[in-house]
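Dropping the structures in below, format is structure tokens.
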Structure P
């Protein structure tokens, strides 16, 4: 059984909607993981390049491609001699703009505009609004809207996204992403760079196969052009995938696909295109330890079956 640990942002900055893991907490997590597990690259493990030692195996990965990955996380990884895989969103790297989920979060937190017409016919009544007068109302609305948008057809999600951006014109999204030079530095230090799609859409919600191919194949080809290798790994944004996603990922040339299932990876049982990962977040240390050791998920399973 292999523990694949997933991180996103690591930063001293705080965020009311999606809080990055604090830097000292990340240091504590990596120190603990490196002390108790043999940390290897997932890509090396799947390729059969890893010689297992006495410790249990673990991998470390980052999704999205935020700048704080190289500013704060990479030095800590080097401190504990750990290699990690970084799965990046091509449009975010090319345009230095964060993922659509982060744009939503930033707009709803910091706009001063009260009127907004989100009244699309395809939205259930509880998601239709014409005004959000306070920060509290905007934050509450965002917390329920974004998870719902991850479940609807991607074209509809794009419509809502465009309406928010066109309405909240008083917002300037800060540059937060790594660039290709950053990724070259990480690669040269022995880390792996893989794909997290072209635009960070929820792949299972994409019905147009040409659009899906662009998300999968275009992202891989850009990485190959910029960094000199065709990535073997596709990390599904939000853990969103289906049978079509897997079929087209294989056709694009990937050899593995990564999900987010809060579970350990059993190579004898788990599909190589549905590799589970354990997400670690800016939570109390004791809770992260329970996630790392898989005790928390075992407790949840016991409670579910009572």
Structure Q
């Protein structure tokens, strides 16, 4: 190995806070750290940007590292990914290429809290009322109560169970479904197990909290959305491809469901001209469910630790 310093890339630091949430001095004393605050999607440009680096630190799934990218990065020896898993990294290809992958811990409270904040904001038309208030208006919408309403939860894992607990505090009826959910597990989470069809038919709010995989991709499609009440709301703060995007746009445009809440999308960052950015019956945020001070502190502190251990 030559005497040139180890090069480390920190990707997609949108808020320019990587150095704020962790002490990188032990790393910068031994290596050259480059922070990238912009996102590039073009594969060729990603390869060109990352070619010189031995270490890449990625923020969740913002920049996919598939086989065709990894195979063109001969200098790469270590990937550190925030979070406990990262489906956008080809782990098999990395292993075959001799690239080590390390993960950080995760703070689980951010995603369910953000989901519930969005649900409450939609129920009371808070974004609309805030904008109208600033424009001089006064009481322009009528909100919805939660008590007695039915929330359908697809997936009762760590996040889904939290949503069930929040819904219980608001005296909602809670029903749930997932491919492997049992009556006992549903009951333990305060929910009633129903069929997938019943969930979409009965719910006033449908929210999905599942891990994206080949089996769950598109698990909510046109058929399911067509079953929903015309007054209901669909919520996806987990992963965009869990729901058929074209089908969701269609039912919203046709007013077959009243509204949707989204924090995740098929393509991220979402293109500036995407329909979701303009639809009045969509409340959307830019995948910030996990973007909290506590989470970022864990992410970047663990990233520094992983890199430091690898540097020795």
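Derivation of every value follows stated rules applied to the coordinates shown; laboratory data play no part. The structure presented is a predicted model; accordingly, all values stated were derived computationally and were not measured. Cβ atoms are built from the backbone, for glycine too; each structure is taken alone.
Looking across P, Q, the calculation of FRET efficiency 1/(1 + (r/R0)^6) of positions 166 and 214 (r between Cβ atoms, R0 = 30 Å, to 0.05) that yields 0.50 traces back to Q. So helix-only ellipticity at 222 nm (-39500 (n - 2.57) for each DSSP H run of 4 or more, over all residues; to 500), computed for just one structure, reads -11500; which one of P, Q is that? Here the read-out was taken from P. Taking Cα Rg over 2.2 N^0.38 Å as the measure, the highest value among P, Q is held by Q. Quick check: 5.6 is what I get for distance in nm of label points 7 Å out along Cα→Cβ at positions 70 and 142, calculated from one of P, Q. Which structure matches? Checking each candidate, the match is Q.
Tell me which of P, Q gives 20 when you compute relative contact order in percent (Cα under 8 Å, 6 or more apart). Only structure P yields this read-out.
Looking at mean count of other Cβ atoms within 10 Å over residues 174-181, point out which structure of P, Q has the largest value. Numbers along the way, then the final one.
Values: P: 15.9; Q: 18.5.
Largest calculated value belongs to Q.
Given that mean count of other Cβ atoms within 10 Å over residues 22-29, derived from a single structure, equals 17.9, which label among P, Q identifies that structure? For mean count of other Cβ atoms within 10 Å over residues 22-29, the value 17.9 is produced by structure P.
Tell me which structure, out of P, Q, gives 19, 13, 12 once semi-axes √(5λ) of the Cα gyration tensor in Å, for residues 158-221 alone is calculated.
Working: P: 27, 21, 7; Q: 19, 13, 12.
Traced to structure Q.
On mean count of other Cβ atoms within 10 Å over residues 134-141, which of the structures labelled P, Q is highest? Biggest value here belongs to P. Assign the value 24.9, calculated as mean count of other Cβ atoms within 10 Å over residues 62-69, to the correct structure from P, Q. Traced to structure P.
Computing distance in nm of label points 7 Å out along Cα→Cβ at positions 38 and 54 across structures P, Q gives 2.8 for structure Q.
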